[in-house]
Structure formats: structure tokens, C-alpha cells
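J.: There are structures below to look over.
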Structure I
Amino acid sequence: MNIFNHARTRYILHHHAIAYNQWAGVTEKLSVLQGMTAVEKAHLRKLTTLFMHEKKFFGAQDFQLTDAMCLIIAVQACLPALELGIRCLSGWTEIIVYPAAFRISRDVKDAAGVVHHQEQALIGESWSRGPLIVSWNDVERDMQEKQSGRNVVIHEIAHKLDMLNGPADGFPPLPHGMAVPEWTTALSETYASLVRQVEAQHLTSINPYAATSPAEFFAVISEYFFCAPHTLHNRFADVYQQLQLYYRQNPLARSLPIY
């Protein structure tokens, strides 16, 4: 970080700091933060302060957002970037919040070049340089359901991280020192196995939506990594290890196992 950026960061943290009462009131509600050390929470608070200063929140369909609602989303968006740094969340500014699941309509070209019209109901969406979009109903649901392995904000942030080096493909830019072959082997073999289970209509230990594509697989396992680490570790220990190296965090050490 150069001198100018360092001074700007210090200014933002000093003049736009999140009030402690507001921070405590929100973070106590988020089970995904339970077990974090005081140092981790302090770092997360700084990261969230910078994030909220850089982003603009909009309520879709005349949905009225409160400061607390924006903070709830921002904290969870910053959690995956805790050790990766605020720069991995740059390049886009808008966060759009719908009151509930929203419908999209678009034309999609298949491998043969044929255009198909699609309509879908979504709870979240993101693009590389575009906004992050989430359903507030689902953000609230994720707060209430502990160890569910579901978190729409983390899911969409994982897509953002994935797209830092091109189209979402389940292969984000890896931190220095990570071995590409080990990442590729662990994730590709597990993904292929999951696809076979879903195609055979077998029950899966994680959300079968992960079998949709490598990009969705990375986003879903990121949800489990932070929200249900024991489930991910017990079933896919090698995948958990790669995410631990990538995110430079160990949620397993923060939470008690659920039996």
C-alpha cells in the first residue's frame, strides 16, 4: 500500500468508523461470526468500515433499507475477504437488495449457438464489474438457521472472488504459495463425484446445487466452509484444506461440532 492509500485508509477508519453499539448489535446476531477471536473481529470491523464507505446500497422495488440491514450484509460480504484484503472486493460499487426472491428474464445462447429465452427466480446474483444482488428474506433466513451451510451473501461474494481472473469457473486466483495441482485435483474430483451422485438421484451431503457447474460448486462449498465447516470437513476433508489455504481462515476451530 502506498503512502496515499495508507493515509486515505486511516482517514476513513477514523472519520467513518462503525459505532461500537451498532457493530455489537449486528455481529451478535450473526452465528457465522461465533468463535472468532477479538483480533479477528477487530480486523473484520476495519474491513467492513472500508467496504461500506466504498459501496452504495439500494433497495429494489421500493424496499426500505436500514443502516443495520446494510451492515448485516456488509459484514458477511467481508468475512471471506478477511485475510485476502479489501482489494479483492474492489472494481464494483453497488449492492442491490430485493425484499424477497426476484425474477429475471434473459436470452441465453447454448453451445450450438441457439438462443433460448429463460425466466428464473433467484435469491442472489453477481457479475464481475456489476452489482451484487441479494434477497433480504434469504439474508434473514441465513441468520436464523445455524449450521445450514447456506449463506446467500457469502455465495455471491465467492462468485466475485472467482471472477477476479476471468469468467466464473471455480478457479479463483490462488494466493502465493498455493499449489495449483492440489487445488485442481481436490476440487475437480469432488465436483465430478457430486455430479455423478446427483445424476444417479442419490442423496448428497451438501446442497446438490453445487453440481450445477464448477463455479456454483466453488460458491456452495464456500458457504459450507464458513457456515457448516464440520459438514464440509467430515465429508470432503481435502476440499476443506484447500479452502483453508485459500481463505487463510479455519472456521472449524471457531465452532463446536453439531451432532
Structure II
Amino acid sequence: MNTDERHRRIGAILRVREHVTVDDLIAECGASGATIRRDLDVLELNGVLRRVHGGARSLVLGGENPEYGQRELEDHAVKVRIAAGVAGLLKDRSHIWLDSGTTATEVARRLEQRDLTLMPMSLRAVNVISGGGPAAGRRPDLILPGGSLTPGELSFRGPMAESNIRSLRFDTAVVTPCALNLRDGLLAHDLDDAAVKRAGLESAARVVVACSGTKWNASAVALVAALDAVDVLVTDKQFSPEELAQLTRHSVEVVNV
């Protein structure tokens, strides 16, 4: 089991167990105690868990919202497939608005060598696109929105970001909602995030939503937009005939990955 696999396994365990010991993880991962302790130190720095004597405590089951590092470990293979599906929908030389979050960062990885103009809403995506130096070859042209940065997420927020988004027109907005359902449409966990997402989708000719099945009917409090605002939904979720019929009534095209 390599480092990434161990980190994802530890994150998955702490999704269902409130506390885990180093000895438990040695048995689960087949790694040494020193390796597991280093893993726990790294995962704590990334907001995945809280280190305690002899092991680690779950942040999720402790009632805390999962931070970027925790979410990055979850559904990784699904997010990679969704990112590939989204990238296939984007035409070269087009202008793209890209939301923040772990799925959006995977989309950015798929766009590293593309001939695009891109406004990414997080420094994580900016770092993915701009990394590698001159030897990396063709890179998208970047437009940064400004505003304030949220700690941990490193996403752009606030009136300045919203104003700069609305001053431009994009061919496609790639939106990554925190939750999605047939009744409410797209949702976010907080009002600032919802406002930025709304500015992005309202400034684009086409709206592509990138969303894993785990977000369907999940809990979130801030409304972003109704499903009528969505053109394409890229997801791993297999919808029932009734759900597909309702999505069709909203003119939403579903791309399953």
C-alpha cells in the first residue's frame, strides 16, 4: 500500500470510527508504526484528523465539518472520472469559469495542457495549472478573480471576486455544488460560496455541473440556483427513470462517468 492509498484508507476509517489507534492502523495498512505516525502527522496538517495520544480522532464524527484535506481523500477515483468527463465537454480557445473545491482541482489537472482562458476560483487550481515552469509546455491563460482567500480551502470569496466575475462573460461555467437535489437545485454550505457560484453560472453561456453521486440529496443550507440554470450534469450517479424524466423537464443533459 503506497502513501496515497494509506492516506485514503485512514480517511475512510475515520469516516466510520470516532477514534483509531496506531496499532489498529498498522494492522489495517500493513505499515510500520513510524510510517503510520508520519501519515497521521501529515493528515492532521491537512485537516483530515486530530492527533491524540496513541492514535487519531475523527473530525467528522466529532461534529466538525470535513476540511479540504479530508474531502480530497474521498471518492478520488470518481472525481478523476468526472474531471475527464468535464474536460471532454470544453472546446479549445474557449473562456472557462472554474469553481473551487476538490472536484474542481481535478478538473484543473485535466486542463493543464489545454488552449483555454480560465478563471479558477482557488489557489489550488492556480497552482496545478501554473506548475511545472516553461518546460511544461502549453498552459491555459489565467485570469484571477481577486477578493479574499478562505483559509484551508484557498478559494476566492467576497464582493471583489463577485464583481470581477460578473464583469466578464464565459463560454462555460464549471460549477461544483456542495449538494444537489430535484427540489432545490444547486446548494452550497455557506452564503459566500453560494454568491460566488451564482456569479459564475450567471456570467456563462453554458453551465456544466460536476458532482459525485454522494452530493445528491446531501445536506447544505445556501441556495445557488435552480436546476433550470444547468445545461449539463456530469456525475457517477445512476438515476432512476423518474429522476431522469424530471431532469429532462429541466432541460438538463446527464453525462454518466
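Rule-based calculations on the coordinates, nothing more; no lab input. Keep in mind it's a predicted model, so treat the numbers as computed, not measured. Cβ atoms are built from the backbone, for glycine too; each structure is taken alone.
J.: Work out which structure the value 16, 13, 11 belongs to, where semi-axes √(5λ) of the Cα gyration tensor in Å, for residues 78-141 alone was derived from one of I, II. Display every interim value, and only then the final one.
T.: Numbers: I: 27, 18, 9; II: 16, 13, 11.
It must be structure II, since only it matches.
J.: Identify the structure, out of I, II, from whose coordinates percent of Cα pairs over 25 Å apart, for residues 86-237 alone was calculated to give 34. Write out the running numbers ahead of the final one.
T.: Values: I: 34; II: 21.
The value was obtained from structure I.
J.: Something else about it: If we compute distance in nm of label points 7 Å out along Cα→Cβ at positions 6 and 246 for structures I, II, which one ends up with the highest value?
T.: II
J.: Looking at Rg/Rh (Cα atoms, Kirkwood Rh), point out which structure of I, II has the largest value.
T.: II
J.: helix-only ellipticity at 222 nm (-39500 (n - 2.57) for each DSSP H run of 4 or more, over all residues; to 500) was computed and gave -11500; which structure, I, II, did it come from? Walk me through the numbers before you get to the answer.
T.: On the way: I: -14500; II: -11500.
Label of the source structure: II.
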